[in-house]
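Each in structure tokens, the structures are laid out below.
Values quoted throughout were computed directly from the atomic coordinates according to the rules given, and no laboratory measurement underlies them. Predicted, not measured: the structure shown is a model, and the values here were computed from it. Cβ atoms are built from the backbone, for glycine too; each structure is taken alone.
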Structure I
Amino acid sequence: MLSIIIPTEGVEQPAVATLAALVPGAAAGVIREVLLVDRSSNGIIERVADVAGCRFLPFDGSRAAAMAAGAREARSPWLMFLHAGAVLDTGWIEETTQFIQGVAASGRPRAGIFRYARSPYAEMRLRDRLRQVARVIVGPRGDQGLLIAREHYDRLGGHAPDVRRSEDRLLRQLGRSSRTLLRSRIVMV
């Protein structure tokens, strides 16, 4: 049903935190595969993928190019893009399933974006406050995850590998009318 693409930077802890939050989704049968697209060549993420039962895809290029490569390799009709270190709320499984079924029933192409939540353990700096204000004014950012049908993703052109802030550009292309802010929260660790 769902392929999850996670671009990594060769660091184990954030990738493992994200994978741990996905285990209930795999047990529920929502997740068909997880692709770890690693932009480093240190072998750490390859071991993590092997232990976790994920597909490993080595890649040399930008984050956007890595996500586009992961989308090309994915086997499911639905794609979810998460950053390494993103941890989803426990309710994400049911909400994701309902969202996919609702989009399929309506026939209207839509994308889901998770609600951003700051880690309760993180110190709030000026930069964080500015980003919080920007999320309200401009809209969601790429680090909030993206749930989208492969067909819709391809129609939009996906992640442009040679464009700065390709994730944000893709969200702007979706526009407010074809994206849904999901109730489930996403926290970056």
Structure II
Amino acid sequence: MTKYIAFLRAINVGGHTVKMDHLRQLFESLGFSNVETFIASGNVIFEAKAGSTKALEKKIEACLREALEYEVATFIRTDTEVVEIAKHKPFPQSQLDAAGALNIGFLADPLDDAAKQKLMSLRTTVDDFHIHGREIYWLCKNKQSESKISNVAIEKALEVKSTLRGVNTIKKLAEKYASTLAG
């Protein structure tokens, strides 16, 4: 069995409220095992037979659309990928130390060159971006409230779905599962 983390968009935001025990039950109904949630913002850890993450994403999205009656974009990474994402250093340490926030945007697929250019055109004196694989690292140099960037702004510019998580959430997930990777 492979351990996966599903990053769900639009869970407990925008007027939608989903209880974590209900979310766990939905994942269990799909045949996944050892299902747990990590904070109430749409992070679900589960085990399933190794296979296509695209197929898993579609299966989860269909289940959630039927059960919750709205679209929930789903982005799956293995526990190993989450550890690597947390370890990645997208900016010099001095910039990371001085930043107001560092967020990681999860995408279904890597960006093409045109989308990369669009993202980089969003750079300002407050915001900077780094692209690595299927993730966008968004460095907000000041308070996030001073930025005009949001998940919606990124999606609109790139014309793709995404979901954002703070780097601390990703680091905590990685720490939680790093020990199981060593064994």
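Among I, II, considering only mean count of other Cβ atoms within 10 Å over residues 10-17, which has the greatest calculated value? Could you put the intermediate results ahead of the total?
On the way: I: 16.8; II: 13.6.
Ranking I, II on mean count of other Cβ atoms within 10 Å over residues 10-17, first place is I.
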Test item: relative contact order in percent (Cα under 8 Å, 6 or more apart) calculated as 28, pick one of I, II: I
Structure from which 20.9 was derived, mean count of other Cβ atoms within 10 Å over residues 66-73, options I, II: I
